[in-house]
Structure P
């Protein structure tokens, strides 16, 4: 894989998709349907998916692409693949709350090694450079020419005063019970893969997820967090979260800055 080309294309396609999403987001009304798994899908999901997959296929014709919105891609298996969630946080999008993202990642041998997370309504963009380090780019965003970049680095956590981020739409009693084991200084709620990016940026120390997620929900954020020095581990045994699993479904997991004293589930 040419990581210079990959970094350029993932960033460019995320911005193009984000522009289309925001056009639909700004409309008075947009189409919402229910998928077979009872989750919502909008015309923005589908429009962004079409733009991203066409761009990735043109740039990387020999690489497998797995994307949430194309069910036939979920039966594919490859050691190296691109994985896409064209609009993560569809519920946030429908409710016009802004915490939705475009996610594109590259997985090699079970590890998400490169990724981009773009939150167009928040005007925040996080991604990995060709060398794998993670940055946040300041807007306004040009499709082909990056602006000012700031290197991301996880916090040095104080286990007596942790900053925790949790899901805005999927917070439950089990998550609250787990968080209660820690000495928490403050809590933040965020939607979509932004939670990984807040840990990557040092704005949070810990993000536990005790709920169903798919690999396309997490791979890009995982890559960004890893590029900032963070870790994502399984909730049950604290081993690294791996990718390319059957059905692309994740177990519960914990994203964190190294130094957080993880509690047993």
Structure Q
């Protein structure tokens, strides 16, 4: 058992399936009280009933008060897990601004809104935990999907800012950055996901394992695929070589389309 989460009051957004459901189950198994959030009310209810939690359906950015009430007036851990993947169109194609707007709203601003609502209480009492499901795309990038890659960089940057700003005041932050995970989102990623992500894809439970190891070790950056650390290092130390390698992947993908 992870002492830091035993008896904690936890909210997991986007928890009707995939990574979110795995996190909700793991927190419940560790003795936490869990609110399961999802846009799909039936899926949220099914997971909540399975783990003995509370279902709160709706937009992840607007359910803080309802989730807090369901947990008796306070939230200890917020898992900002809900996310969307959009390709946004390529240069030369009509700009799909609605895909960019949705990606920004769900992948970044939902995190910002939740933190804005939670931080006053956390800072007053000197404790709180914010878990951001980012993606390796937030450290690196992903071919074929500019809105997803750009907004996941934003989600990572916001989690990093929260950590450096509030860690001395008792707020712990974790950024989960997996590559491919066997979820509906991976299935919807098309040929780019088939090429880049599926060969090394892991299960949602593996992501939960990595997070709980990170909580025990009090680590900010959670890498369910450890090799991402080396890719991130290569990107930082030799960006020209890294971009060249990614361009080769892009050309390989284009040759299969």
Structure R
């Protein structure tokens, strides 16, 4: 599932291609991904120039000269691509934007859980969807104030997009590991020092992931994301990914708040 680091990578890709470009046509190959009428999408996009890109959590925005924004939400399998000729169109392209220079930008989504919509502004969309500040913009003061009011477990609290936008399941596990906080701690029980570590870990994990363009295999061996076995472990023929990189204890997997959760029972003590 595209998380904040993937979406930031998509945004940077789009920023290089579309800013300053006029949209001359819109092709819709599968309207299932549209959260508005096809005619309304064309009316807003054709002839408009993309003036900037933004991201909020897992949402990417193209700002348009018509004073609207195109909102791209990538669902479980969404991606973006670029091509010039029909025979090069990426598989599972659902919508394509034709730019004035001949390039076409593809919204790709195999499982069609992504959505394309329009909004008056990023701020309006944020308000309508009840999204908190972007996780990279969250201050330690706002984090501390929010956690102090929560009597529930820290993991589901951090996954709540109303607190902060952009923290997904693996990210929260990694953040809690890097901050040495058990995923079943009550949020309001965290000390000021622990909140400070948590905030620093959010920045560390997100910036590391963005730096590596969300290529998990390239993440540091000090991260426990490798225990999820999404990619081959960076060291061939090694089972080290099954163990805590700090104390070599076996990584525990259990369900917290209904979500698969990985943690070290030694580094992340429950009390």
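Values quoted throughout were computed directly from the atomic coordinates according to the rules given, and no laboratory measurement underlies them. On a predicted model such as this, the values are computed, not experimentally measured, just so you know. Cβ atoms are built from the backbone, for glycine too; each structure is taken alone.
When Rg/Rh (Cα atoms, Kirkwood Rh) is computed across structures P, Q, R, the figure 1.02 traces back to R.
Could you figure out which one of P, Q, R the value 2.7 for distance in nm of label points 7 Å out along Cα→Cβ at positions 39 and 215 was computed from? This figure was derived from Q.
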